[in-house]
1. Which structure, out of P, Q, R, was distance in nm of label points 7 Å out along Cα→Cβ at positions 93 and 109 derived from, given a value of 4.0?
2. State the single structure among P, Q, R that was used to calculate Rg and Dmax of the Cα atoms in Å, for residues 13-84 alone, giving 13.9, 42.
Structure P
Amino acid sequence: MNITYKNTKEFTPQELQNLFLSVEWSSGNYPDKLAVAMQNSSTVFSAWDENKLIGLISIMDDSIMNAYIHYLLVNPEYHAKGIGKRLVTMTTNHYKEYLRIILIAYDKETGFYKNCGFEVGENKTPMFITSLWT
């Protein structure tokens, strides 16, 4: 296994659909929208096993102060290999001059993000208007 990493926004809808559905995220049912979303993201780092997209992290930013990690996902076949942590590290290095890097984590994933240096916000509640279930 030879994992490579890229800073690219170029993905086929099928590559994105395969990755997102591998983690059972409902957004994988909208591969054409995902392809546009990646194009419109500020930064996207991705992980590849040869020609197979196996992970990605996408970030939206305001160009100077705040960066929001929107997606971080790794195909379950590649979990526990340091890929997610590497994608987070690439992001925090890229945005090291920013004053805030933000994300919303599912409760079961907060331990991973704490290990990456994130802290749980006190007296804060994430809020959504969404039709996606994951």
Structure Q
Amino acid sequence: MGLTEQIVAMRSGMGYSARLLGEFRRTALLVPLPEGDDGGLMSGWQGGVRWIYAFTDEDALARFAVARGAGAEVREWEYLSILGARLVDAVIPTVDGPTGVAVDVADEDASMLFPPVVGIVADAYAVDAGLDRADAV
């Protein structure tokens, strides 16, 4: 089962978080690059967290572009193909502040957030690291 199917299973209550996270880490995701030459990855802010936008395929990325109003524009979006594991293990540690990954955010029933918490990102970058487990629930 691929990442999209794991997300759908999890959202329907039939999935397993360990399988979802494993598939996320193994999947090559498409991460759009913002216009300009700042060398970053396209992201947005919500709830005090920076969310890096990532997509499971070019169709999902295209739906995101249309949702952002780029449908009328005739231009290609540049993107980076990167494993989910590399994104959370190597990229997130280079970003200032809490950072997670938002997968397929334009797909209402097939999107998933991978927040900056223990088990997803390294403990040093997790917002819940060091909390007593009773406090984290």
Structure R
Amino acid sequence: MQPVKIRILSTTSEAGSEAQSTEQKYRGQMTEKGGKYYVMYSEDGQSGLDNTKTTLKWDDERVIVMRSGSVDHRQEFCRGYVDKSVYHTPYMKIPLTTETTYLYTYFRDGSWHLEIEYTLYHDDKPYGEMKILIEIEEL
């Protein structure tokens, strides 16, 4: 396992309101197995997901985000793919649909870059347009 720093920039655009952006930084561990890459890290108060472990799994065509702990959720991104999932919290289950419109993963200058754009639906109603950039740099 290789120690890494992780930087996540997310932008949410909802109809009728101004886009909101957040930045989060973590330290984690990375490994490669069978042509797929894995990064594991622990969420903290900055994301609102204390005591949650997150695993990112990716290759050239898809990115999978798996969370377990205070919330349980698996979300898959692949250009043109519609992912139906349930976001489990201690209080409720939230049905989500993710429609990926853009996905690009690449390695440049010693860092991985995962770019994802998607529409998020809650109860089959559009919730917002999302853009995420994940940068992963070996330490």
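Each value in this text was obtained by applying a stated rule to the coordinates, not by laboratory testing. What you see is a predicted model, and the numbers here were worked out from it, not measured in a lab. Cβ atoms are built from the backbone, for glycine too; each structure is taken alone.
1. Structure Q accounts for this read-out.
2. Working: P: 12.3, 36; Q: 13.9, 42; R: 14.2, 44.
Corresponding structure: Q.
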